[in-house]
Structures are given as C-alpha cells and as structure tokens.
Structure P
Amino acid sequence: MKCVLLGATRGCGLETLLNLHKAGHECYILARNSTTATETFSAQGVPANSPLLHIVQGDAFEAGDVRRLFTAAGEVDFVMFSLGGRPSFKNPISPKLVPPHICTRSIQVFLPVFTEFYPMPATQPRLVVISSNGLGDQGHADLPLTLKPLYGWLLKEPHEDKVEMEKELHVAAGIQHVDFNPDGNNEGRLGNVVIVRPALLTDGVAKGGEGAVRAGERLEKCWTVSRKDVGWFVAGECLNGDKWKNKGVTIGY
C-alpha cells in the first residue's frame, strides 16, 4: 500500500508512520526540515535509506508544497492528515496555540489540493484526519467530569481550531453532525474519510493488542489514550473497509 502522511514527524502521525513502515507500506512524508525528519525517523528505527520512506521537504501551509508531495507519490491508497500545534504558556492563565489556527489553515490548503488530484469522491484514497474528542457541546458533554475544566482551559484554543477543521471536513463530505454540520450541507468533495478523535493524549505504551482501546462514534467517560495506540488503531483499523468510512470515531481507554 502506498501512503501519504502530513504531520508524521511527531505525535500520532509519527506513531502511525512507524506502524505503516513496520507493516511494509510505502510512505511519502511532508516535512519542513528533511534533515530533522530523517534524524527523528532514524531514532525510531526507520533508517534514512529505507526504500519505503520518501521525505518531501515543504510546508503544509503552502499549496505548492502539498502539490509536490502528491506529485512525488503518484497514485496512493491512503492519506493521513495529523497536523497540530503546541500550547504556549507565556501567559499561563490563557495558553495559546502555536502556530495559531494550524489545523484550520492547513486543512483549507490541503483539501483543494487533495481533490485536485482525486476529484471523484467514489474513487478517492482513504483519508484519515486526526482530531480530538471533547469537541462541541456533544463531545464536551461526553467527557469525564474531572476532565472538563482541563479541556476548557488548557485545550481551549487547540479545540477551537479543531472544531473549525471538523466543520470543513463535515461539509466537504456531507456528514451530518449536531455541532459541526447540523443541516447536513454537502459540497460533495470527499467520499472516503475517517475522522479519528483520540481521548486525552499520553506518551504511554501501546495497549491496543490487549483489547484496552475502546472505539465508537460516541463514547462516554473516555479518559486517555497513548499516541502509540492512536498509531496502532489508524494503521490497523482505518486503512480500508467500511466500518468507519465517512464517520467520526472516538478512541480511548
């Protein structure tokens, strides 16, 4: 299987890449600094000379760079979008997302390029987008009570950004959702997307093989999940098939 990944140099994207590479899938990566990316992958056991790894240097905010990534890859089977920022605590009372609006800005660049290369929704490669649980009124209501203040403070800006990203995706695919697309508007641009909403992310070990990971369109009292288990879930459950096609799936313990 040939794969394209945006956001694969750290976090859930990196863990997915490691699983895909281990399974023998060919991966094309967009990275702002190819040298740093190579060092990161090598430290995780993926050698720079691996025939399964191709790094295209570029910025996900630049349509031309995203276009070069897809041109280099050619026809692909799987695309993953897992970009995200980091919190800045210069003002600890009101943490900021750095860079601001990263998910919204980059998805608005990505979708036109993706649909330029794959204009027919019925024949598009599987697109997996990493979002978060706890978004919108419905998602927030499903959180454990003790996590709600944390989500409302620490993750306020990242979640506002991901809400806008989800709105873009839901309308592009015509997926109805009470918070993201209540009217069921459909631009008819996407036809094979899975939106993965992890619980509060940790750097813990993978537990997926032990049956610890729960997954569902709506999960109550979902506490945490390791980035390793997100990578395990995406590589094992989301590459193909109809189970999560054109749906959002929450995962966690």
Structure Q
Amino acid sequence: MAEQYRAAAIGRTGAGNYGHGLHIAYDSIDNVDFIAVADADEAGREQAREQTGAPRAYADFRDMLAAETLDLVSVCPRWTDCHLEMVIACLESGAHVYCEKPMTWNLADGDVIVSRAEALGRKVAVAHQAVYLPRIQQLRVLLREGRIGQVQQIHAHGKQDRRGGGEDMITLGIHLFNMMRYFAGDVSWMSGHVTVDGRELEVGDVGEATEPVGPVAGDCVEAYYAFDSGVAGFFDSRRDQAGSSQRY
C-alpha cells in the first residue's frame, strides 16, 4: 500500500494568487490528503478551501506550518518576492516544497533555498511541468532508443509578446531552459547579449517587470549554451513579434 502524504498550500490573493493552480495539483493523487490552505485574504482563502476541500484554512502561513504536520506544501504565488521566506519556512517545518516558477528572482536566493533544503534533507520541486507533457516524454524515449538520431542543437524561443526580452526570459524562458537541460544535460558555459531599442544594455535600463518577478532589462535577449554533452543550445526573445502567441 502506498504511503499516505499530508499536503497544504500557501496562496496570496491579489499578490500572485495561487499561481497556475498549484493548490489543486494534488486533486488526482490518491495517496495525498489535502489538509489546509493559508492565505491572508479572507475571500481568497475561503475560495481555495472550497476548491481543494481542505478541512482547515489559516490567515497566516506560519500558523498553518506550526499547527499542522505536513509532508508537502505548495508555495503557490506567481510573484517571487515572497518565495524565499515561504519556502524556507516550509522546509524548516519539515515539509518538502512544490514552488511556483520562477523559484526566486535572483541566484543568491536560489542558493539559499538549495543549501537549506540539502541541510534539512528536504526536497524542493519547481513547477516546470513542461518536461512531463506526453509528447516531451515520448520524444525523450525516441532519442534514448536512438530511433531519431542524436541531438546536436536545441533552439528555444520565448513567447516574444509585449514581455519580449528580459521578462519573457524569466517568466517563460525558464520552462525552455529546464527542457533544454532535460534533453542535453548540464551547461558547461554560456554567453549572452541583451539590447534595448537596438543599442547595448546600460545599468539605467534595468526596471521592474509587469509583475513582481524581479528586475528585468532588455527587449532583445540572445544566448548561447555549450552543454557538457556536446549539444549547442540557443535562446532568443524579442519584444512584440508578429504571431507571438505561436512562437513559444
């Protein structure tokens, strides 16, 4: 018989909400009991409780972590300004974490999370679910079996809509980077080039994104990745490209 796990979710209505539905990620998993939700917003909290069927709801996620014995917690807000505090609190309570992407808005915060998870023997999974799409799984099988040759290059393109450039890269490009590593392994070295209106990027060009996912810059990003496996990777994103909804 499969081990039964106790899960909960942290949301933040009006400030990242519940991301892309991470609080309902356990609905079809039989060996997960969804115990509680936490959200400072009363209406959002009640809605999430109804959506998940959670028997308990808390206004403060810290109270939830202190009161409940949890195996898994979804840190749901899509805004990254709260991720570090929430993820660390969950890890220190003894829970594993499923975190909305991007995990953090900078590498330093990411290193803190990874280091703390390793020290506590907990795991942090980021919601890069694209690699689990059936067509991606099948493609990996075909490649591993040598039925369609070997990967030599991977070309990835952002959505290239109004967020094209730096924001497109951090918001959607991370799915592509995760997928590139899924097929090609770790990166040995990389180079990148970022421009604004056709000119070189300057410090003063750094600003806030349309949502709080950290500082971004540039309306054109071009990057090259040299993978340990010998595969060459390319990523580009330009703002307001025609047919942008079909480019990603």
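Laboratory data are not the source of any read-out in this text; all were calculated from the coordinates shown. On a predicted model such as this, the values are computed, not experimentally measured, just so you know. Cβ atoms are built from the backbone, for glycine too; each structure is taken alone.
Looking at structures P, Q, which one was distance in nm of label points 7 Å out along Cα→Cβ at positions 27 and 107 calculated from, given that it came out as 3.9?
Q
Can you tell which of P, Q yields 20.2 when mean count of other Cβ atoms within 10 Å over residues 131-138 is derived from it?
Of the structures listed, the value fits P.
Can you tell which of P, Q yields 15.7 when mean projected area of the Cα convex hull in nm² is derived from it?
Of the options listed, only Q reproduces it.
Once FRET efficiency 1/(1 + (r/R0)^6) of positions 3 and 163 (r between Cβ atoms, R0 = 35 Å, to 0.05) is calculated for all of P, Q, which comes out largest?
P
Suppose helix-only ellipticity at 222 nm (-39500 (n - 2.57) for each DSSP H run of 4 or more, over all residues; to 500) works out to -7500; of P, Q, which structure was it derived from?
Traced to structure Q.
Starting from the value 19: which structure in P, Q was relative contact order in percent (Cα under 8 Å, 6 or more apart) calculated from?
Considering all the candidates, the number was obtained from P.
Among the shown structures P, Q, from which was the value 15.2, 47 of Rg and Dmax of the Cα atoms in Å, for residues 51-122 alone calculated?
P
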